[in-house]
Structure P
Amino acid sequence: MNQAIKIAVYPGTFDPVTNGHLDLIRRALRLFDRLIVAIGENPAKKPLFSLEERLEMLEEAVSEWPETERTRLEITSFSGLLVDFCRERGARAIVRGLRAVSDFEYEFQLALMNRKLARDIDTVFLMPGFRWIFISSTIIKEAARFGGNLEGLVPPGVIRRLREKFGLD
């Protein structure tokens, strides 16, 4: 019996990657054969970290995961329409995270637009574990700016880079 490999794309800015993002990546790996974590190049957003830094932080964050997970995971970047990127990579699903009801309206609009552009690509919403439900990259950056303790909220490499960015070392 020959079944198609199930590939999904988890897009985001990941500025910076948080433990909530990592939790969603692991959850998605349980559902799909392959997961492409795709950092979007969005000129409208002004990220704190460069694209290269965000790619490096994600790679570092998963570097010690079991090989059974890492071999099914690709970390890359993309520009342009997400659905075009999905088609290029053979992905049939987009993974999006929902932390709170306030996320839903925006995410629902994106999902509907993606569905209009590509009826063959589905959006799958996943919730992070309860311990990560309040974390966002924006909140992490704000806490870091003022020297807040981020242990357990982001990978150690992200803490180091945030401290460097804000001159806290």
Structure Q
Amino acid sequence: MSTPHSAGEPMPQRPWFREPLLWLVIAIPALTVVAGLSTVLIAYRGADAPVADEVRKEGLAIHQDPTRDRAARAAGVSATLALGDGQVHVTLASGHASLPNSLVVLLSHSTRAEQDQMVSLSSSGDGRYAGSLPPLASGHWFVEITPANRAWRLTGEFVGERAALQLRPRTTL
């Protein structure tokens, strides 16, 4: 029959790895390090793309540079854009400005920067421009049409994979 330890006898020592308080002291800092490294990894993989427009930040306000929009309005430029079936067609009305030899169309997806497309269009005469376009993902898209020298721009937006838009210079700047 076993007898309980008397007050004068020492208790038998347990090995260090059997002490629950020790594991609690080790686990909290170890989990903190794992959580910190996970946060850094998530932040690195989910970093936002830089803003591609002429934007400046002053204090807490963000101002968009309207210089190219004003230039398009002064030149009297407007365009009709047609997207679909792997093609981009633009008909440019130049007002009193000369027609450029080529145009650049920038298609920016509203939420996924990796889907953005830049297409160069060549002139086929009479203000008509055409180029090929990889398939677009569905969603909300922003469009910018500009000559190669970026002297002016026309902007618009559409939803879907196909579009027919009338683009005119912005009037509210």
Structure R
Amino acid sequence: MDRLVIGEVLKPQGIRGELKIKTFTDFPEDVKAFGTVYIDDKPYKILSFRVGTDGAAYIGLRGIPDRNAAELMRGKKLEGAREDAPELAEGQYYIVDVLGLACETEEGEALGTVKNIVNLASDVYTIEKAGKEILFPAVKGVIVKVDLENKKLIVNKAVFDEIAVY
């Protein structure tokens, strides 16, 4: 089964086994749509879900009845089955689909392979070429096209050269 990493457990919340999580989805509520999440390959049915005023999400899972059980989940990744994932709007992609794409300019110049994407103020892409890492933020105008069919991430060379960190 194909899975997506959709969040990370930050800490236990309260005494009833609720978990405070950081979601890796555009909208925290999207996590609830999965119905079941996986932690260390073990399925957990979502019993409750809410978004706090701090923007963090709080989730209750079947099989995590108290704070002691919740404490064991601290720092672990939450995964969801790809088939349960919400439909994406045009121009949106799951990070897992972009990882491994060849990054090149519109002229076809190979820049490297997408190795990592970290969400900060904007997404920061890490590409690797000949063992060297190049980082660039996904600011307006840098990514021209995500071509999943041909496994390519096309970037604007002029913008890329201005913002890339070698």
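A few points about this structure:
- Value -7000, calculated as helix-only ellipticity at 222 nm (-39500 (n - 2.57) for each DSSP H run of 4 or more, over all residues; to 500), assigned to which of P, Q, R: Q
- FRET efficiency 1/(1 + (r/R0)^6) of positions 23 and 111 (r between Cβ atoms, R0 = 30 Å, to 0.05) - highest-scoring structure of P, Q, R: P
- Source structure (of P, Q, R) for Cα Rg over 2.2 N^0.38 Å, computed value 1.20: R
Just so you know, all these numbers are worked out from the coordinates, no wet-lab data involved. The model shown is predicted, which means the values in this text are computed figures rather than measured ones. Cβ atoms are built from the backbone, for glycine too; each structure is taken alone.
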